[in-house]
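Please treat every number below as a calculation from the coordinates, not as lab data. Here the structure is a predicted model, which is why all the values come from computation and not from measurement. Cβ atoms are built from the backbone, for glycine too; each structure is taken alone.
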Structure I
Amino acid sequence: MNLSSAPNESAKSQANSIAKEKAGIVQPDYFGNYTRQKQYYSVGGLTKGDKYRYIIIDAKSGKTEIFNKNNAPVRQTVIDGVAQRYNAKKILHINLGIYKKKPTWEVAFRNKNGSIGYNLVDFRTGKSVQIINNI
C-alpha cells in the first residue's frame, strides 16, 4: 500500500461507511474531498432501490446532508460545462461540498497557459457561483 495515499484512503473508507449507514448508498462510485472555508467529504452512489444520491459529510463535526440526484445536472455535465466555459486544457478534480449553505461542486482545472482555475458550480442548477482563475 502506498503510504502517501493512506490518509485519503482512510477518509474514503470512513465516508463510504457513513454513506451506507446514513444515506443507504450501497454502490459508491464517487468520493470527493472538498476544502474551502470548511472541509467536507462527499460520496455518491446507488442505493438498494437503484436511486442515485450524494451525501456530504462535514469533516470536523460529522454532520451529514443527503441530496438525491433527481433534478441536479449529472457530474459529467458539470465537468463539460466548466471545460467549455473556460477552455480548460485538463480537469483536475470535481469535489462536492457546502458553499454559502448550498451544495456546490468545486471544479479545478488547468488552463492552456499552465495556470490553475477553480469554478464553484451550484449542485442543483449547474450555474457558476464563483470563479478563481489563472492562479
Structure II
Amino acid sequence: MSVRLRPHHLLCLLTYAGKGYSAAFVANFDEIAARLSAGEHILIVSGPDDICAPLLGEAEPHCLRDSVTERDRQAAASVVTLLGYSIAEDMELQLHPSLLRSMRDAFSSGRTRGACVGCEWFDLCSSIAASDYRTVALR
C-alpha cells in the first residue's frame, strides 16, 4: 500500500511536527508520518490526498481551492531540480534517508520554498527547519 500525496505535501511532511488544523488532522498526519518513516511508498496524486482526508467533510474544504492547486504546481516544479526528474500523477516515490536529507537541505536553503509563500504554516515550518528538524515526526 502507498500513501497518497499531492505535490505540496511533499514539502509539508518535511517539517510536520504534530501541529495542524484539528485533532483529527493531527492524528491522521501522525499516522502518515509513521507509515512513511517505516518505509511505505508515496503515490503522487492530483487533488486531495491522504493528508487532506480529515478536512474533506468541512463545508468548504481548503483542499479544493485553486490556491492549493497552484501550490501543488509550484511544489512539483521546485522539486524537479532536486530530484532530477518531474513528478507526475500516479508516480511512486520512496523517501529513503538520503533523499529526505536532500529535500530538507533544499527546503532549509529556500530552494524549494516557493510553494510555501502565503501559507499560514510558513513561520512554523521555517522555525522547525532552522532548528535542524529536531522535532519532526518523519524520520
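Between I, II, which one scores greatest on relative contact order in percent (Cα under 8 Å, 6 or more apart)?
Details: I: 15; II: 35.
Largest value of relative contact order in percent (Cα under 8 Å, 6 or more apart): II.
Given a value of 0.8 for distance in nm of label points 7 Å out along Cα→Cβ at positions 74 and 122, point me to the structure among I, II it was derived from.
II
Which structure, out of I, II, was helix-only ellipticity at 222 nm (-39500 (n - 2.57) for each DSSP H run of 4 or more, over all residues; to 500) derived from, given a value of -7000? Show your work: numbers first, answer last.
Working: I: -7000; II: -14500.
The structure behind it is I.
When Cα extents along the principal axes in Å is calculated, the result is 43, 39, 25; to which of the structures I, II does this value belong? Kindly include the intermediate steps, with their values, before the conclusion.
Working: I: 43, 39, 25; II: 38, 32, 30.
That value comes from structure I.
Distance in nm of label points 7 Å out along Cα→Cβ at positions 10 and 106 computed as 2.1: which structure among I, II?
Values: I: 2.1; II: 0.6.
Attributed to the structure labelled I.
Could you tell me which structure in I, II was used to calculate distance in nm of label points 7 Å out along Cα→Cβ at positions 18 and 90 as 3.0?
I
Taking distance in nm of label points 7 Å out along Cα→Cβ at positions 26 and 82 as the criterion, which structure among I, II has the greatest value?
Numbers: I: 3.2; II: 2.5.
Comparing I, II, the top value of distance in nm of label points 7 Å out along Cα→Cβ at positions 26 and 82 belongs to I.
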